[in-house]
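I've put the structures underneath this note.
Since every read-out is calculated from the coordinates, none of them should be taken as a lab result. These figures come from a predicted structure and were not determined experimentally. Cβ atoms are built from the backbone, for glycine too; each structure is taken alone.
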Structure I
Amino acid sequence: MGAATGRIYYGDFRLWREAIAPEERYARTLLQEFSGIDQPRVLVIAASANAGLDLECRCLGFPNPGSKTKKGWVAVKRGLRLGMEARIHRSDPVVWVEDDTTLRVVTGLGVPYVQIAGGHPYVNGDVVLIRRAGVGTYSLATVLNATGTAFDVSSLMVGIPLHPILAGDEVLLVEAYWAGMVWRDFEPRSEQCWWAKEVAYTFRGSGALSYARTLATVGS
């Protein structure tokens, strides 16, 4: 495998193409305020506004490798539209893979459950995305009982079991994910006939369930 690049997935669906970065934007809905003619100050109700998460994922807008032409780029955008429309009523997780050299392919199932004949880099406690192309054919899972060529997995999606994992499924190490996200839009930016400087994808969710492999201590 070549140099490491990033990827972003919406459930099973890979966003086009190499990830630049996901950006979180938290905001609250309108606060309720009460006032009266005999009161010197308004009463602000802190619990009246709800927090929500807007997530923008930016990727490089590489040309269509099969047709580096205007029609090839139109085909890329059409494929993105159809893929996202097929998931328009879903609230899948947005998953950031910071290093795609961690990608491995399932070669079989056994004990431990997920077998990778050529070995893998995952250790107990790692979060992985296991997926193949197809609406809903993915799992976010924690690695358990890892050996050099196999590991067990436990689903991280509350109330949702693992998808039927098959030989040929891809496995990737997860840097971060945001669960329960709804797709809003995608926008090619600075288009240059057969490619774009970047493509931005926007999602909306509560932000109540998320994960980050890399942490920072703030506020102390």
Structure II
Amino acid sequence: MPTKNNSPRHRRKGSERVKAWIYSVLNPLMEALRAENTLLSRENITWRYRTGEPEFILLARDLLPPSARPNYDDLLRGRPDLKPVIEGRDEKVRALLQAARDCWQHLTQYNLLQPIVEQRLEQWTKEGNPYPGRAVPEEEFWLLIAEHLMNNVEELPYHYANRDFWSRFQQNFLAYRFAPPFSQLEKSIAELKKSNEGLIDTLDQARSHLCEEYDIPAAPI
């Protein structure tokens, strides 16, 4: 039986709306930003050669599932003070995306990397090793290596077919990260990581304030 303090009649108006903000927006967004910073700390931008863009470095709204985005929009209407810091962070994402595209153009449009990868692949197969690309067409293999380079990969998981190939020749490929476009990418990564940290703090403070004001838990129970 509801008590006097938590009965629907005495519950503060708007508390269900605020729960939606916290549980479907603030909590997942902070979790996604922390996961993003884990990747950024390794300078892994999750670039994918087939799409020509990062897979997991996204604008704030896109970090949430589609079902939560109406609540995200409602949060910004109800708490417009959060909008500038989120928009500031999203500008850092856009800067990173542009820097990444410049790096990709540098690698793929000036015939720099492809000949080196093809030479190493020929050397690899002449030594009797199997083709390391598995399902990746051979004409795309150099793009897969370029993807690893973009993501500053140090070691591939065991189940990757090109793990041994990458381990053997990665220093030849990662040397291309000393090119000027990658300096801007590294700067953009550092700036986004710092912006994410600030946004996490801001969202955490907003959650604490809402929980105290509406007397609701920070996570569902």
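Name the one structure among I, II that distance in nm of label points 7 Å out along Cα→Cβ at positions 24 and 40 of 4.0 was derived from.
So the calculation was done on I.
For structures I, II, which has the highest computed value of mean count of other Cβ atoms within 10 Å over residues 136-143?
Comparing I, II by mean count of other Cβ atoms within 10 Å over residues 136-143, the maximum is at I.
Which one of I, II has relative contact order in percent (Cα under 8 Å, 6 or more apart), as calculated from the coordinates, equal to 24?
Of the options listed, only I reproduces it.
For mean projected area of the Cα convex hull in nm², which of the structures I, II scores highest?
I
Assuming -19000 is helix-only ellipticity at 222 nm (-39500 (n - 2.57) for each DSSP H run of 4 or more, over all residues; to 500) as calculated from a single structure, say which of I, II it is.
Matching structure: II.
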